[in-house]
Structure P
Amino acid sequence: MPKPPILDRFAEDTATFTVQGKDTPDIDRGVEAIRNVLRTLPTRPGVYRMTDAAGDVLYIGKAKALKNRVTNYTQVSRLSRRLQRMVSQTRDMTIVTTNSESEALLLEAQLIKRYRPPYNVLLRDDKSFPFIFLREDHGFPRISKHRGARAGKGVFYGPFASAGAVNTTLNALQKVFLLRSCTDSFFANRTRPCLLHQIKRCSAPCVGRIDEASYAELVQDAKAFLSGRTQEAQKKLGEAMTVAAAAMDFELAAVLRDRLRALTFIQGSQAINAEGSASEADIVALAATGGTMCIQIFFIRGGQNWGHRAFFPAHTDGVSEEEVLLSFLPQLYEELPPPRELLLDRALPEAALLSDALSEKAGHRVSIKAPQRGPNRKLVDQASRNAREALDRRLAESTTQGKLLIELADLFDLDAPPRRIEIYDNSHIMGSNALGAMVVAGPEGFLKNQYRKFNMNDASITPGDDFAMMKAMLSRRFARLEKEDPERNSGDWPDLLLIDGGKGQLTSVNEALAELGVDNVAIVGVSKGPDRHAGRETFHLPSGRELQLPPNSPLLFFLQRLRDEAHRFAIGAHRAKRSKAIAANPLDDVPGIGPARKKALLMHFGTSRAVRGATLDDLERTPGISKAMAEAIHQHFHPRG
């Protein structure tokens, strides 16, 4: 079994040393801070963190011998310009010792993902990886898509590179193995088969169309398929179809034929030309052009291709390709379970160390190879080709995006192309479940990990008052920015605000920023034209100017995309909030009422409304509800003056 996270394991039993340096601007003070820590630094393996005068982490590194590694930073003439800048900003260092270098490597990856230092190579990806989850805590196990922490009784299959890849597999699995995908509550309350059974994607165990033993056999077949034993399932279906045809049960034979076709389809769509290669491997290749790097990964599990994804790591200037890859992989497998084999397009200088670290994390041996010939080399070449193509697309998109940002600066008289654009919108239905939304875009596209939601629960806001909501949202946003980063050094201050709305919303935003004393932030309101016709948008400037762009303008399409993304995010967040409100139970607000007592009350009274109107005597007669709890419930719904 995989071991617990390194951070948890070293929370109490590691030695930590901290040095304070004087706050001066030159590199000598940075070297002085580093030399101070060297006096007490051990030669053991460990991780070091460099921080600036404000306490922000600049860099995180690991070492086999801490004293030897940190000493290198005092030899300034041998450092690259990038590291010289880092040392000049260093004012503190924190050292954490570990038992081995491989543990230090894992700890380094965890800390980098936590602090995201500006001088480390970063895995820049805000999307988690989906898995297929086959539950095992029910008589009729459920198969479903899963994201997030892999907790629960059952088996997780993955990772899949995208939601599309996992959805394709799930659809085929439903056709072939007829496993249920419904929730337990839906399953328990069915009285007749649902639509999935009618379209031959479920065996309808909810209404007894299949017994538990036969369903368990389907589950075992699905497990075999997902584990790579695809020939077993194919042979079994083929034999069953032959038997049905021989018995002249042509209807059953046709059903089995369709399932066999679905199995053949998924084998064809996921198959890779990997004869003789490992059945569980990640294939990794790196391409670099003009200072931009792309890492392409193919996920192979059970001899099947479960998709591929391109990554574009950040902070790679002045860093070698091998060093980028060596820093990237531990961060990737901090989130994912490592495979049994890593096939790389190049040899890494610390491949043995990386192998030991990943093996320790996975609980099984992880081998790292850079194949030079044979079928595995063909797989690596395929990944390399995809990496180059993804990088070319990225550069082309960046060039186009850069041109659009230059045009945007010219249109709105900005001093320079904006590096950070914040777009604001709000959503509600007649003032209910009001919610504001902020999305962020930059030169490389949308920054989804920067999106924010604002609950509008302020009693001073009249329900449905869009202007007041916009003012409140911007007031909260910039009050926090002023408090956390008054010097505007963090990069979180926007260069341009796009407000979904016309003159009224723009005036509200201007008032909010003026009250906070915030200036030098460009603001533009975006309103739709007559009949809210897309393509006839009007852009409102604080000066009172109004601009329109030609309907076929690429810049107009770009601004529409920004506005539409804010609209999409706001509506999605509002729907989620509304659904949660609809599903809320008044009993959830009663102190001391947990799942068991809530169930007892609902079983006794039928509805939460009946509980609300119940007398104290009725509550006391409820099984599982004590006299004191009955009084508390009655007092909650019928407070005494």
Structure Q
Amino acid sequence: MNDLERMKELTSILEKASYDYYVLDNPTMEDYEYDRLLVELEELEKKYPEHKDPNSPTSRVGGEVLTKFESVTHEIPMMSLADAFSFEELKEFDNRVRTVYPNAKYECELKIDGLSVSLVYREGKLVRAATRGNGVVGENITNNVKTIKSVPLKLQQPYNLEVRGEIFMPKKSLIKLNEERQLNEEPLFANCRNAAAGSIRQLDSKVTAKRNLDVFLYYLTDGVAVKSQSEALSRMKEIGFKTNPNNRLCDTMEDVFKYITEMGELRPNLPYDIDGIVLKVDDLSMHDEIGVTAKYPKWAIAYKFPPEEVKTRLEKVTFQVGRTGNITPVANFEPVFVQGSLIARATLHNEDFIKERDIHENDMIVIRKAGDVIPEVVKSVKEDRLPDAKPIEFIKVCPCCGQALHRFDGEADYYCTNNACQDRIVNSLIHFASKPAYDIDSLGDKMVQSLYENKLINSIPDIFKLRYHYDEIMNLERMGKKSVDKLLSAIEESKKNPLDKLIFGLGIRHCGAKVSKILANHFLSMEHLSKASFEVLSEIEDIGEIIAQAVVSYFSDESNLALISELKELGLNMEEEKEEIVESFFTGKKVVLTGTLANYGRTDAKKIIEHFGGKVIDSVSKKTDIVLVGENPGSKYDKAQALGIYIMEEDEFIGKIKE
């Protein structure tokens, strides 16, 4: 056997071993033997590079580095699905379907919480993988998808076809990845979906290869003749694609409800994250007759599970000092997986919250994610309370400086009022430098802590005097010349930041990012804001008496005025340019954002809406004009539907902007 024949033989052996292990979950080769054969193939490919197959098993390890992702237009749009949040809504869906197709059966599939992907094969070889994007245009992620071992690079037959599915990160992969990131002092991924999305969009495919992603395929667009969705899943499995073993064909809605209940109970124990169940009319010939809307197919719907609640043991309560001195009790409990995230801590907000829920140390407590994002303690499980459980005693003095705490009239929080409290100082500096506030690149939490501990900063103005301490910063751990230059350059560049960033960064009580923007746009300069009276402030829309009093109180303090004067001398921008509002469809309308937009970050979308005269608000009510919906929308979408509020998808949003 010559070398070229050996290359073909090795490719065949390794492809079968990967299929057995990653698709069939039935290993037929030891890892050591697989690695040995892979190295042999790599050596032969180096010797005969002109004969290397682009879809060789060696491409699984990555190596391609891109400067950007190319756009891809889907031949058949990748439509999103309408959501249902109750069995009643599913019955309504079923009634609509049966008016057209009385004998409908439903192929029910787990709704994997990951990232949609399209795979195109020509003559049996993977030629393109793309994200969903806005449904019409996505991004070419072929090099990264090749690193996913459950994605076949070559099929057993020379099919020309397209399949679609969901890329996801298994729970065990997230744990391993976050352990590595913690050791490297890198930010942790919040959940499996975020980790999968961040991994598949790496420009360096070697990074993606290390993330151990997986995929389930569930949709066959063309290339193989099938009559039903259930047959399509079977054929895809036969061809070599990985499909979910928990899918089920249901004859009646009673069967559907039983399936949903079973999968809901199974959900916490699955090795991957799911957020619902997808129902599809099984008979493909009926899809065209049942039809589609401008946004969704009428022959399919996604049932969304209610927020997952998990029980765990509360081990202890610790207390944190915030930047304004507010004391926050934090529940520390036995780590549990909740909707794809490993959770070990959650805020208990304040003393009243603890008493209302009768939470004791050593209690069994129920955890969930508020809005599917933020961990929260729902309640204690009193029937499981142990004899050694004891009521939580709220502290009377600051855990940092020891000063007696104060509770203001009408407020639930206790405060440390000592301006010299170290925790207050450090947290106020961290807040000032953070992305939502003054957004100083390279000045993260750990860097602020290090600079403070080494007596290089003690106040906000000290940040802008760091250029005088070049050598001292160089001596800090992990700080070389390149890092120091980058930090000082970012600090200098930040002086150009708009006024609202400075207002928010100062940490005035009750002045969040939104309020700071309103104040900056109204007064246009720090000088005018500092002289504003309570009456003038109270008359501004969205600025109530509590905020007005907090602003007046801040600027009545001589030390705060001295701080602002010093920042002005250091060259920080103290004025706001009058923002030009462009008349448009959004002018005068109140808009709520929910879900993940494919083409815009939430901050960018907010800026665009405001530029075109709209106003972005946080919650849905009868006064809301538009709800802009991205992928995986939360309860705001459900409420908007119930209230009959205009729902806009991202492709329509883009169209309105272009108009």
When distance in nm of label points 7 Å out along Cα→Cβ at positions 175 and 223 is computed for each of P, Q, the largest belongs to: Q
Which of P, Q yields 4.2 [distance in nm of label points 7 Å out along Cα→Cβ at positions 55 and 343, calculated]: Q
Per mean count of other Cβ atoms within 10 Å over residues 295-302, the highest-valued of structures P, Q: P
Which of P, Q leads on Kirkwood radius over Cα pairs in Å, largest value: P
Top of P, Q by mean count of other Cβ atoms within 10 Å over residues 407-414, largest first: P
Label whose coordinates, when P(r) over Cα pairs in 5 Å bins from 0, in percent, for residues 247-366 alone is calculated, return 2, 9, 17, 17, 15, 11, 8, 6, 4, 4, 3, 2, 1, 0, 0 (choices P, Q): P
Label whose coordinates, when helix-only ellipticity at 222 nm (-39500 (n - 2.57) for each DSSP H run of 4 or more, over all residues; to 500) is calculated, return -14000 (choices P, Q): P
Value 1.00, calculated as FRET efficiency 1/(1 + (r/R0)^6) of positions 183 and 599 (r between Cβ atoms, R0 = 35 Å, to 0.05), assigned to which of P, Q: P
Which of P, Q yields 1.9 [distance in nm of label points 7 Å out along Cα→Cβ at positions 447 and 487, calculated]: P
Among P, Q, structure where distance in nm of label points 7 Å out along Cα→Cβ at positions 191 and 239 as derived comes to 4.2: P
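No lab work stands behind these numbers, since they all come straight from the coordinates. All figures in this text were calculated on a predicted structure; none of them were measured in a lab. Cβ atoms are built from the backbone, for glycine too; each structure is taken alone.
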